[in-house]
Structure I
Amino acid sequence: MKVTPTALNGCYIIEPKVFPDPRGYFFESFNERTFFETTGLQVHFVQDNQSFSSKGVLRGLHYQTGAHMQAKLVRVISGEVLDVAVDIRTDSPTYGQHVSVVLTAENHKQLFIPRGFAHGFLVLSQTATFFYKCDNFYNKESEGGIAYNDPSLFIDWILPESELILSEKDLLQPCFANAKKLW
């Protein structure tokens, strides 16, 4: 497993070692011990989530607050997405900055997003199946969100605005400056 730090502290791109053969392939998508030895971060996942979406669907930017903050390990099982993580930790030197990475079923890349980040993704292929692990349980009262198109975040979502498909909830998210605080 190759673990590459991003420009945002605690956020990593993970590339598993893939073992192809005539039958297909095998890879270990996560190993808690290897991750700790590589990053020094102790993480224990308690919840797995999966979504299926069509091209242009943008989900995010979402996060959990307080005692319910979540670290996530995200990947694509089928298709292609642009995955985005925004550092919303007010004490972080990269507060308000983001990292984006294209995740595909073919490149097997994953993104580890630590607690204190908002997260979103945009489907670039005709359809995509998105899978992620969380280290804390979801709590509705602790939900937070940020407008995907907040100009202060400078996120390039790649597709034109006219092609984006958002939920009613995501269309109504507050700007970054007015978003719910982590604590």
Structure II
Amino acid sequence: MGRSTLLSPACVTIRTLREHGYADLTIKRIADEYGKSTAAIHYHYETKGDLLAAFLDYILEQFTETVHEVETTGSERRLELLLDKLLADPEDHLDLFVAILEMRSQSPYKERFRERFRQNDEHIRSLLETVINHGVEEGVFVAVDTKHEARALMTIVDGARTRAVVLDEECALTTARRTADEYVTNVLVNERQ
């Protein structure tokens, strides 16, 4: 058996996608890395697109579960922790960020990828909106257009992740995390609290 027999199919797909890129990713390469036959992979997934759609479902579900682990009573602290999760250390998640960027680059051409990313984005923005709304209700945040503020924060997150991967810019996520804090302080925080 191959060296990756103890790894999950998702881990193998991430690594293979990062190593070969989307264009050169094949079921055979994934099977070889996983230590399985292509027939075993095809038993579960008819095409590479099916496998990658399932992989995308898996990683987005894992990310959603991680974000839902952010539980605290104060809105300002919850927003802080949520931004920490969204702007995780790239060294811990670089393979995943690369794989996701590869998949995102296919979204204009692959409706099922685009739909999954759209749903995930809506979910995360909804979480941000909810936290901001609660903060407004608690008097911690000023009254704002929560949809706009959530989109602004997501723009910071998406830009930083792209820079971290495309430009191999080590400080992109830490810079974005600081920028997000500055944004929250200057736009959202109610100075009268």
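Any read-out appearing in this document is the output of simple, stated calculations on the displayed coordinates, not a laboratory observation. Since this is a predicted model, take the numbers as computed values, not measurements. Cβ atoms are built from the backbone, for glycine too; each structure is taken alone.
Can you tell which of I, II yields 12.7, 39 when Rg and Dmax of the Cα atoms in Å, for residues 77-124 alone is derived from it? Working shown, then result.
Numbers: I: 11.9, 36; II: 12.7, 39.
For Rg and Dmax of the Cα atoms in Å, for residues 77-124 alone, the value 12.7, 39 is produced by structure II.
Looking at mean count of other Cβ atoms within 10 Å over residues 149-156 for structures I, II, the greatest value goes to II.
Identify the structure, out of I, II, from whose coordinates helix-only ellipticity at 222 nm (-39500 (n - 2.57) for each DSSP H run of 4 or more, over all residues; to 500) was calculated to give -1500. Source structure for this number: I. One of I, II was used to compute relative contact order in percent (Cα under 8 Å, 6 or more apart), and the result was 20. Which label is that? The read-out was computed on structure II.
When FRET efficiency 1/(1 + (r/R0)^6) of positions 21 and 85 (r between Cβ atoms, R0 = 30 Å, to 0.05) is computed for each of I, II, which one produces 0.35? Attributed to the structure labelled I. Figure out for me which of the structures I, II the number 15 belongs to, where percent of Cα pairs over 30 Å apart was derived from the coordinates. It must be structure I, since only it matches.
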